[in-house]
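Just so it is clear, none of the values below were taken in a lab; they were calculated from the coordinates. Worth saying up front: this structure is predicted, and the values here are computed from it rather than measured. Cβ atoms are built from the backbone, for glycine too; each structure is taken alone.
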Structure I
Amino acid sequence: MTARAETAAFARIAEALAESFPSAARPRAVPAHEVLVAAELAAHAVIATFVGDRSADLAIVVGDPATLADAAGSDRVVLADVLRPALEAAAATIGTGLLGEIREGDAAGLFGDPEAEVYELTTHDGVIAWLAVRLREAPPVTPLDAGEIGERLGRINDVEMALTVEVGRTRMSVREVLSLTPGAVIELDRSVGAPADVLLNGRLIAQGEIVVVDQDFAVRITRILDGAEGAR
């Protein structure tokens with residue numbers, strides 16, 4: 001990524017956080033050319049890690065948590081909970097991925113990292129908070145050749161897996177289940193002649209028709225499903 005593109009990415013993250021910051025006066029995100037976050041403040045930052053195609057470390061230091069208490073309408077404020085929507089909005093601009101646990105912790109190292117960008121969240125009353133962002137590119141994935149894939153799959157050839165055939169489902173209340181007696185009929189959500197589902201360890205992988213082989217029930221596979229179709 002070019003320096004200009006990376007700078008734009010930092011700015012988008014900071015702007016998204018500022019727009020969702022829980023303050024009565026909406027702050028602006030301004031690049032901080034000199035980091036003036038005291039160590040005792042950074043020790044009580046709200047931090048989170050985003051993991052995806054691009055990963056990021058995020059930290060917010062609030063100058064006066066009482067301002068957030070007023071915004072939340074309570075004097076019993078858990079900073080991590082109040083700032084969660086703002087961090088989620090900021091993380092959404094990074095790309096596809098997952099925002100990890102949002103918690104209070106020491107972010108002095110992140111604010112002091114030369115690879116991190118620091119922004120001041122300012123209102124007409126001055127700086128109310130600081131945001132530190134450090135972007136990290138995901139390590140390159142080396143594709144495996146056919147020989148390596150076969151070798152690795154060979155390690156699990158003898159692992160047993162549960163194959164289940166499902167002819168249908170239904171929903172019942174506890175009262176209905178307790179009222180079941182021998183001879184009761186349970187109506188399923190599958191019509192006569194509809195294919196049965198074949199599940200491997202609970203994941204739908206194929207469909208088929210129920211047949212009888214030597215007096216035993218069996219399933220004849222009629223369709224193999226790809227990964228997207230098998231998600232359920």
Structure II
Amino acid sequence: MTDAPLAVAVFASGGGTNFQALLDHRPDPATWRVALLVSNREAGAVERARVADVPAAVIPTKDRAQDEVARDTLDALTRHGISVILLAGYLRLLPPDVVRRYSGRILNIHPALLPDFGGKGMFGMHVHRAVVESGVPVTGASVHFVDEEYDRGAVFAQAKVPVHAGDTPEDVAARVLCVEHELYPRAVDHFCAALRDGRTAEPLGLIQFEGPHATSEEKR
């Protein structure tokens with residue numbers, strides 16, 4: 001157990017709305033804090049970090065050897081004393097050396113109910129198009145542990161979102177994103193509180209949220 005809040009690094013490749021949700025969240029100040037933003041390119045998330053006065057590290061991955069990316073990534077994480085990594089729309093696999101160093105301390109938010117609609121190539125609108133085309137009545141969001149393959153790690157928390165007749169992928173995406181912004185901070189609170197206290201964080205399982213994005217089952 002430590003008296004200091006856990007330093008968290010958020011990895012994002014895009015606009016960074018989940019990163020912003022984590023920034024806007026107000027956890028117990030003794031539990032965790034966002035200490036670093038890591039991106040593989042100059043994305044919207046980097047600008048959000050600058051506005052929030054959060055250090056940002058842009059570590060390119062294109063056409064680079066994994067060991068080079070791992071070295072630069074671990075250097076940045078070490079400099080900022082990072083204890084936990086949160087992936088928030090980071091569209092690259094973490095190098096194996098990073099995964100091994102932070103084993104059991106990396107979470108990701110995925111816009112579907114894993115293990116469905118996960119794996120390589122299943123990100124962003126690709127997921128929501130697949131959901132609509134499949135005809136499933138319910139989708140959602142999942143927080144899961146990260147290993148060396150896409151979306152394979154154990155699920156830590158999930159929330160359901162309805163899929164209505166006539167929905168477009170954009171409709172589903174907007175509904176899921178609302179839930180992601182609630183689910184991820186809540187899961188991180190639970191995970192970091194346990195880690196800080198030297199406990200194993202028990203999975204939260206399925207979380208129910210009220211509101212227009214909740215399933216009818218959850219509203220009852």
Checklist outcome for this item: Output -11000 (helix-only ellipticity at 222 nm (-39500 (n - 2.57) for each DSSP H run of 4 or more, over all residues; to 500), calculated) maps, among I, II, to structure II
Checklist entry - Which one of I, II has P(r) over Cα pairs in 10 Å bins from 0, in percent, as calculated from the coordinates, equal to 7, 22, 19, 12, 16, 16, 7, 1, 0? => result I
Item to check | When distance in nm of label points 7 Å out along Cα→Cβ at positions 31 and 151 is computed for each of I, II, the largest belongs to | outcome: I
Next on the checklist: Matching task: 4.0 is the computed value of distance in nm of label points 7 Å out along Cα→Cβ at positions 47 and 103. Pick the structure from I, II.
Outcome noted: II
Item to check | Computed 6, 16, 19, 23, 23, 11, 3 for P(r) over Cα pairs in 5 Å bins from 0, in percent, for residues 23-62 alone - originating structure among I, II | outcome: I
Checklist entry - Hey, distance in nm of label points 7 Å out along Cα→Cβ at positions 7 and 175 derived from one of I, II reads 6.8; which structure? => result I
Next on the checklist: By the measure distance in nm of label points 7 Å out along Cα→Cβ at positions 15 and 167, tell me the structure among I, II with the highest figure.
Outcome noted: I
Next on the checklist: Computing distance in nm of label points 7 Å out along Cα→Cβ at positions 127 and 199 for each of I, II, which one ends up highest?
Outcome noted: I
